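Since every read-out is calculated from the coordinates, none of them should be taken as a lab result. Fair warning: this is a prediction, and the values are worked out from it, not measured in the lab. Cβ atoms are built from the backbone, for glycine too; each structure is taken alone.
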Structure P
Amino acid sequence: MTPSPAQLENIAALCDRRWDFFYTRSKLASDPVYEAVVREIGHSDLPVLDIGCGIGLLAHYLRTCGHEAPITGFDYDSRKISSAEAMAIKSGRQGLAFSAGDARTGLPDFTGHVVILDILQFFTQPEQDTLLHAAAARVAPGGKLVIRTGLRDESRRFKITVAGDYLAKITFWMKAAPVCYPDAEQFRQVLSAAGLKVEISPLWGGTPFNNHLIVAQR
């Protein structure tokens, strides 16, 4: 199902901070990634690990779309995790858990689907490879690793993507500036070696960014 505008507004209303409210309302209404994740895993009963979960928007979107399996959110920014926990309590939804930690030094014990949205550019390439290996190891049989990221190439979209990430740092929404953007071949090499079948497709939607969806299935 596709959430109605009223349902998206209800998710935004869970936010305690005014900035988070307006960000959530705009993000859920305009970003195609949430619907893409639902297409890939929304009808599965496997649990979900959301690496770089932020304030937990994907968890609430999945719940709104009828996904009932447990969802674990993991993020480096403790402020966002505190907001995610408060939103989960306010929503009354069950099976949502959030924790703060650095994905470069370890991930929660987990088996199921794994989602990584819009964080790989903040890691060096070796750190990206380590994270991808760790994420792939947590994908259950029949499960998927779903990634949305900007890909490095020569396009105008890529230049806009870089500018957008720096803007997020300047406005303090993200704690770090971009370090290294992956390219498509990196995903094919690393995830295929981890035993996953890899598919890569554009996920621009109505945005100007060079975003792509990487789906790797065991």
Structure Q
Amino acid sequence: MSDTTTPKKTSGTLNFILDFGPLLLFFVASKFGSSDTDPKQGAIVGTAAFMAAILVAVIVSKVKLGKISPMLKLTAALGVFFGALTIWFHDERFIQIKPTIIYAFFALLLIGGWVRSKAMLKYVLEHAYQGLDETGWLKLSLSWGVFFLVLAGVNEIFRQPEWFSFDTWLSIKVWGVTACTFLFALANIPMLMRHGLKLGDDSETPPNA
């Protein structure tokens, strides 16, 4: 039994590191890279660190897991693109809009699938929610679709420079969104159990973006 459960736990831990590691490095580099003479330096340093970290995450995922998840691909592509714009124009607004685009994309994908009675989330999380019936998958897809839509709205609010500082946005993005994501995943469990979810297996949540 240990031979089958250990790889799952190892894979789950590595997935968490690959998802959260670049974000954490972005936070730390932004804080330590700040300057009194240039208020935007922290954002620029953090963005450069994030770009390097997300590329490393892609390579490690391919080598260690043998695959690169669609979410990681999208995060890496948009992270590098908007990160390059942030550094080139010395404007943190480019990297700040990236989460809005990712959240809105997944909200549209999941809610659009739900409208067509297709549980899009099932294609990426089927192994993590064993036993879940089709109705449960549809409810889960709608639930996460609405959640991503809310996150897109929240990101748009907190990235407005006239209302909130970059540091405030960064703290909400790294710590607030991460905490809300895990709490939201836990809040879905009672509903999932009513639709056949088998507890005891490793469960996953859509990663941060």
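Things to note:
- Given 2.1 for distance in nm of label points 7 Å out along Cα→Cβ at positions 145 and 177, calculated: source structure among P, Q: Q
- Of the structures P, Q, the one that 32, 20, 14 was derived from, the read-out being semi-axes √(5λ) of the Cα gyration tensor in Å: Q
- Winner on FRET efficiency 1/(1 + (r/R0)^6) of positions 97 and 161 (r between Cβ atoms, R0 = 35 Å, to 0.05) once structures P, Q are ranked, highest first: Q
- FRET efficiency 1/(1 + (r/R0)^6) of positions 33 and 129 (r between Cβ atoms, R0 = 25 Å, to 0.05) - highest-scoring structure of P, Q: P
- If you line up P, Q by relative contact order in percent (Cα under 8 Å, 6 or more apart), the top spot, with the largest value, goes to Q.
- Answer label among P, Q for the case where helix-only ellipticity at 222 nm (-39500 (n - 2.57) for each DSSP H run of 4 or more, over all residues; to 500), calculated from the coordinates, equals -23000: Q
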